[in-house]
Structure P
Amino acid sequence: MDQRGADKDRRLANLMRSAQDGDRTAYTRLLGELVPLLRRVVRHQRRMLQPQDVEDLMQDILLSLHAARATYDPKRPFLAWLITIARNRMVDNVRRYARRSANEVAVEQLPETFSSDGANVFATSRHDPEMLRKAMEDLPRGQRQAIEMLKLHEMSLKQAALVSGVSVGALKVAVHRAMRALRKALKTEA
């Protein structure tokens, strides 16, 4: 490392030491100097990355730096410590990309979500809220309460059992029977 590099390392190390002591201004200055430096390192090491991927990787590196800032030993070179963190995040990024790519399947045409009318069953007037309300009213009291607690109020089975005084097994049976009855009622009225 030449003299200019050594001076820069000392300056950054001093800023980090001050940041470790709680100086927010020093930490802000440190990050301000590190961002362009790290961006150059990432672009040099990972030339194939798109600009948004570079920024994502930069955020990972800065988060790791923030999390590890207490581990920096001011007696050691700062830039070597920083580049080690950056290199580790870049390796993690490559691994993540490889895992994601291994599970992706290339297709020529992407399917549209809900492209067919049959997929939009509840968007049609076939099942209007009034029909559902009527079908709910026609359920036996226990089944209606089970549906309300578990499906509408999103209670867990344990919570619903405590509130209603009914066993978990009985709640499961009630919900199953109620759902079957609702499907039947809504299907025949359509």
Structure Q
Amino acid sequence: MDGYQNIPSSLQEMVQSELESGENIIWMGMPKAEYFNAHSIGIFLFAIPWTAFSLFWIVGASGFKVPDFNSTDILFPLFGLPFVLIGVSMLLTPLRVYRNALKTLYVITDRRVIIFESGAKTIRSYEVERLNNITRYEKENGYGDLIFDKEFKHKNIINNIGFINIKDAKGVEQKIKQMIIRQERFKRFERE
């Protein structure tokens, strides 16, 4: 149970309420929170010219002068405002990714793995039967991803589901494999 002191007590309480009777925690961890990752950097870089062009369009539509708020000439430049708001939202994507990582928790118990995403908004539970195809992506520093499942959001967008950006990905994968072996032995023992 190393590293549990870094996990907020609210998330630890949520885990305890989710556990079944007699279920024990083997490992618990959080993703490494970082502002820029492969997903958010692309959106952030796209947002820079988008927002700049949207602001330039509003200034150009107002005739490159301060608009008179008493006339109807202000309406045409305001059509660019939603595009500026979209741009600002995209610029804030790294901050949202960082905040979501601070509210995400991964748990391995003696029966399953559980993913708590963004606090209590989404809880995913994977029993042993669903963990037969784990894919590990590992960086040189030991951080990595353990992918259990894929979720298709749109035609070409695939969302990987698993333990994302965790420390010692290989060690955590070994804990999952050991849990699977123990569960299979226990089920064999029950059948005999």
**Prompt:** To which of P, Q does the computed value 1, 6, 11, 10, 8, 7, 5, 5, 6, 8, 9, 9, 8, 4, 2, 1, 0, 0 (P(r) over Cα pairs in 5 Å bins from 0, in percent) belong?
**Reply:** P
**Item:** Structure responsible for 2.7, with distance in nm of label points 7 Å out along Cα→Cβ at positions 59 and 83 calculated and labels P, Q on offer
**Value:** P
**Message:** If you rank structures P, Q by relative contact order in percent (Cα under 8 Å, 6 or more apart), which sits at the top with the largest value?
**Reply:** Q
**Prompt:** Quick one: distance in nm of label points 7 Å out along Cα→Cβ at positions 27 and 147 came out at 5.4 when computed from one of P, Q, so which one is it?
**Reply:** P
**Request:** Given a value of -23000 for helix-only ellipticity at 222 nm (-39500 (n - 2.57) for each DSSP H run of 4 or more, over all residues; to 500), point me to the structure among P, Q it was derived from.
**Result:** P
**Fill in**
Structures P, Q compared on distance in nm of label points 7 Å out along Cα→Cβ at positions 107 and 171: the greatest is P
**Item:** If P(r) over Cα pairs in 10 Å bins from 0, in percent, for residues 11-50 alone is computed and equals 32, 36, 23, 9, the structure in P, Q
**Value:** P
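Every read-out reported here was derived from the displayed coordinates using simple, explicitly stated rules and does not represent laboratory data. For clarity, every value in this text was computed on a predicted model and none was experimentally measured. Cβ atoms are built from the backbone, for glycine too; each structure is taken alone.
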